[in-house]
Every structure is written in C-alpha cells, then in structure tokens.
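Just below sit the structures, each encoded as structure tokens.
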Structure I
Amino acid sequence: MKADIITIADFSMRFGKTTVIDNLSFTVRRGETFGLLGSNGSGKTTTLRALLGIYTPMAGTLHIEGKPYQVDGGVKLGYLPEERGLYKKESVIDVMTYFGQLKGLSRHDAHEFSLKYLERVGLAEKVKTRLDKLSGGQQQKVQLGVTIMNNPDLLILDEPTKGFDPVNRRLLMDIVEEHQKKGATVIFVSHQMEEVERLCDRIILLKDGNAAAYGSIKEVRKKFDGKSLDEIFLKVYGQKAGQN
C-alpha cells in the first residue's frame, strides 16, 4: 500500500454558529486520484482551503507530507480553485509566462510550455488576446495550463470541468490522466460522477461536514448495494441534491 501524502485528522470548522466540518478524518495516498465529493455547502472547498492554510481550523490537523502546508515547503503543488483568478487585463501568453516564472520555470521554458499547451487546447490563435476577451471556458483552459505547467507532485482540481462541453471535458480528463501516469497525486472535486468513476481510485462523499461514504469506488458501491455513484449521491442527499 502506498504511503499517505495527505492526512486530515479530527478536523472541525465553524463559521459563526454554523458547523461546516465536524470531526472529519481521511487520508490521500501518494499517486492516487482522490474524489472529494458532495453537494454545494457540504464542506469540500472549506476542507481544501484549510489544507492549504487559507483557513485556520477550529480543531484537528491537516498535513501534506507530514506537516502543515507551506508555499516553500518542497511540495510542488498545482491548485485550480473553484473561483478562477487571473490577471484579466493582460494577454494570455504574458499571464501564463509570468505564472510559470513564479513556479520556478525560466522565462523561455514558461513561454514554450504555454505555446504548446495553447496549441493543444485550441487556443493558439488567442496567444496575444487579453484574458477578459475570452469566454469563461477559454479562461478556464488557461488557468488549467497555469495549474499544471510545473508538473506538480500534487494537483488539486476544484470543479475543473465546470461549464465545459463534452469535447473539452474529455480533453481535460485526458490531460489529468497524463499527470496521473507521471505519478502525480490528484484531488478531484466534481459533480460529474462519470468523471469520478473514470479517474478516481478512492473517494469521500461529504454531507453536512461528515463522511457519508469513504473508500475505493468498489468498496463504496458495495456498501450501497452496487448502486452507481449517481444513485449513491441521490440516496445520500435525497431531494436536496436537485435543489443545489
């Protein structure tokens, strides 16, 4: 069994009087793709932000490689947040090259990676276009490129295919699978259960800040009498799942 790269133990989080995470514990193994699932408001993004030190937990520990995450801690990390954040008044190539340099690439290598990536995702003609002139899906492709451009050891993807059509969704999943094969650990947040079944080794399904299901996809399906992940999601959430 592979060693754990992420350990979350007895994690609790409140905002005001609302408990968002309630004594949550789970691990992510090195080299696996781990699905972090749940309806809106279930605590997924809160858990990721606490893991990355953006939030301070009320209780418990959240460790990457055995210690709290630090930007300069030696783990190459790529994080695609649900809320995208790029310099929208600058050109695509300038933004990608700039972030590549922040990630430790030379200006030349960042520029070359960006050109090849933009060609692959169908944005070669947008190299000198300002980001705010791109569609939402095109901006999302650019941010994914920024996320993966230094071949991270750990990829955290929060709703990476949100707003994508089936062709672009497949393209993104192909890119994620390539990083899987290179040995990257991937945390994958998605409401698309077919993506989860294709990519993920293990999952945790959160409800009200607790684990409603946790384990390999085979183990979780067995626990729920062989149901598909879509059916399990609906069983856990009932009618609420359709209201988010």
Structure II
Amino acid sequence: MTTPLLETRGLRVKYGNVEALHGIDIAVQQGEIVSILGANGAGKSTTLRAISGLLRPSGGEIRYDGKPAGGIPAHERVRLGIAQAPEGRRIFGTLTVRENLVLGAFTRTDPEEIATTAKWIYGLFPVLEKRRDQLAGTLSGGEQQMLAIGRALMAKPRVLLLDEPSLGLAPLLVKAIFRTLREINEQTGVTVVLVEQNARAALKLAHRGYVMEVGRIVLEGPASTLASDPKVQAAYLGGKTGA
C-alpha cells in the first residue's frame, strides 16, 4: 500500500487536564480531498491545529511524507508544504489584499514564481485582483474567505488544510468556493484536508471522509459511502441525500 502523504497515529491533544483528542488515526494520500465531519466540539479543528503545528500533541504521532513531523515548528511545516486557512479567516484587516497574499509566501525566495502564483490565484478569484489594493478588512465575508485560501496557496503547499471555509457564507458563495477548491485540486494535485460542518457540500467535494464524535473517529470511508450511511444522513444530512 502507498505510504500516505499525511498521517496521524493515535493522536492525542489535551487542553489543560481535558483530553480533546483520544487517539486519532487519519491517513491522507497524495492528491486526495479528505473531509472531516462532526458536530461542534468533536475535535475537528483541534486535529487540524495539531497537524499544522499550532497545538502540541500530548501523545501519538504525526507523519508527513513518510517522516515524523510532530516536533517540527509550525512555520517550518509551512516550508515543508503544509499550509492552513484557519477558521474565521484570520486575514490581516489593516493590510491590502496584495499584502496579505505576499505574507502567505513568507517561506519562499523566488520573486518571479511568487508573482506567477499570485497571478494564478487572481485567476481563481478574480474579485481579489479587482480589490488587490483594498484593505482586507473592508472585504465581504466571502471575499475574505477567498483571500484566506489564496494566502495559504501562496506557500505552494502540498497539503492544504481548510477549517470551516463555508462558515457564515451564503449558499451560492459556498458552491462557488467549493467548485474552486475542486479546480485547485484537479489543476495542481494539491492534497486537501477539509474540516466542514456543511456535510452535504463537503461529501460532494471529497474523495474520502472521516466522522468524529467527542474526540474520536467513529466512521470513515469513501465520501459516497458516508453520504449514503443512515447515521450520517440522520446526523448531518437532514435524513436524506441530494443536491
């Protein structure tokens, strides 16, 4: 079997004395889109933050490209190819769109290629090019989400971690952003790990998925299989599948 590009083995994370993750096993192959589903408090965002290096695990292992990555600082994980667009976007509101994108390339030293990447991102999200000299804090919620994704892509990651990209967005914007995520995956082969409460949209986009409950994986499999699972339908899809 092919070695996963990204893997957690028995991953545990504590907040003080409270254990939030109780031994999470996740394996993501190169080029996959993998969705992590679950209710608020299930541990989805904690999992991503541990993978990106923003949280220190209390146990278990994180492996990237076949090697242990748990002891590598967050900024070095970006350099290795793991970039995150965090929940709530976390863009720099007092900087312009262009300046936010440039910050996303802080690990790179190739000005011409950085400019090429920015041009590609403007092609994915044309509204960002129109607003490139506008302060990011004045953008709409959807535009800020596009900027957060674009900023992460400026690092030229092999793995893109996305935390709740649909949060607070109108349904049409959600469809547009998810359509672009598929385009990014198909154009570049970038691997995507998606934490998302909009289970219907996430399972349409993903190749495979995991379902978390209270810090544990309770279901995993192909996205189509999860979408037809009665438990998933009842808990996350309103009891039925569909568009």
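Values in this text are rule-based calculations from the coordinates and carry no lab data. Since the structure is predicted, the reported quantities are computational estimates derived from the model, not experimental observations. Cβ atoms are built from the backbone, for glycine too; each structure is taken alone.
Data overview
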{"item": "Winner on distance in nm of label points 7 Å out along Cα→Cβ at positions 20 and 204 once structures I, II are ranked, highest first", "result": "II"}
{"item": "Read-out distance in nm of label points 7 Å out along Cα→Cβ at positions 100 and 116, computed value 0.9, structure in I, II", "result": "I"}
{"item": "Read-out Cα extents along the principal axes in Å, computed value 46, 42, 37, structure in I, II", "result": "II"}
